[in-house]
Structure 1
Amino acid sequence: MFFLAGWKLKVTDEVKRIDKCVLIAAPHTSNWDFYFAIAAFWMIGIPMKFLIKDSWTRPWYGFFIRKLGGIGVNREHRNNLTRHAAGLLKEYDRLFLLNCPEGTRSFTERWRTGFYYIALQAGVPIVLGYVDYRRKEGGIVKVIDPQGRTFEDVMSEIQDFYQDKTGRHPENYNPKIF
């Protein structure tokens, strides 16, 4: 699917050496982003999982969502998802925990920041993945270690990385993430 659509895939050697991380996927402006991301992860061989509403993992199609890496969570209860996600990263020997911090495919004023706190609690890096519809490329190319750095410093580095990336619906993406 990736190459048939004329897309290129970029992966750095640094990413290939990582066993565990919080993986950001952005910009997230279309449902198509998910399919390109899944295709890229399969091609690279990344052991990716993602948190999703548990209502997506229970019906007849829940088997497919779980097979794709979905882990159902009940968001109606006041669970500490940050602690739960950090625990998953500590539990697995090899895991890339996917996070779409925009939280929606629509325009948002700022990103959700749970990914930063998950990485801190689990002691893992934040890895930046992207899809760029203008260039027809996707990739996983930048590793950021948040340990010992300020929130603002980490978020500025992430924001700088995504400045030139274009979503399928550019009007739905806010490049100012915090």
Structure 2
Amino acid sequence: MGALIVFLGLRALHVLLAAIWLGSTVFISYLLMPAMEQSGPAGGQVMMKINARGLTAYMAVLGGTTVLTGLYLYWRFTGGFGADVASTHAGIAFGVGGAAGILAAIIGGSVVGRSANKLMEIMGQAARLPDGPEKGALLAQASALQQRMKSGGSAVVVLQTIALLLMAVGHYI
């Protein structure tokens, strides 16, 4: 009975974290980042404040915990990653969905998260400089990082959506 409670608790936690992770990614990628870009220097200041409050760590914890709980659930579902269960339709759906989630976490951390951290560093440097070529060069780097974050964020949303859909239908196919 205790193992069942742990399993159900981790399954509920996994679903809740995945929902929050996807919702946060959509909010940041399609609402927050465009609004900050349109706000010019004020948007950069707000982004620096949000990042200082732990946005990157928040997203890393959401993604990492979602992946870890998902790996446990897949391990339990397949009886220790057994090929006989993993090769069923449900096993394949959960496996592909899990791979999409893992890839989303990798891209989220290595592309979006690192770019966000570098962007904050550059914006801090640019804020201390007078207008001129050095500041212009930093702002050009910042613009390239914002574009990288947009592309990475969109890829993460697609991968998270694939994971969500496959997890939702896995038991039924």
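Laboratory data are not the source of any read-out in this text; all were calculated from the coordinates shown. Keep in mind that this is a model prediction, so the values were computed, not measured. Cβ atoms are built from the backbone, for glycine too; each structure is taken alone.
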Origin of the value 41, 13, 5, where semi-axes √(5λ) of the Cα gyration tensor in Å, for residues 28-91 alone was derived from one of 1, 2: 2
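Quick one: Kirkwood radius over Cα pairs in Å came out at 16.6 when computed from one of 1, 2, so which one is it?
Clearly, the read-out refers to 1.
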Given 0.45 for FRET efficiency 1/(1 + (r/R0)^6) of positions 52 and 100 (r between Cβ atoms, R0 = 30 Å, to 0.05), calculated: source structure among 1, 2: 2
For 5.5 (distance in nm of label points 7 Å out along Cα→Cβ at positions 12 and 140, calculated) the corresponding structure among 1, 2: 2
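Figure out for me which of the structures 1, 2 the number 4.4 belongs to, where distance in nm of label points 7 Å out along Cα→Cβ at positions 60 and 116 was derived from the coordinates.
Computed on structure 1.
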Among 1, 2, structure where helix-only ellipticity at 222 nm (-39500 (n - 2.57) for each DSSP H run of 4 or more, over all residues; to 500) as derived comes to -27500: 2
At a computed 29 (relative contact order in percent (Cα under 8 Å, 6 or more apart)), which of 1, 2: 2
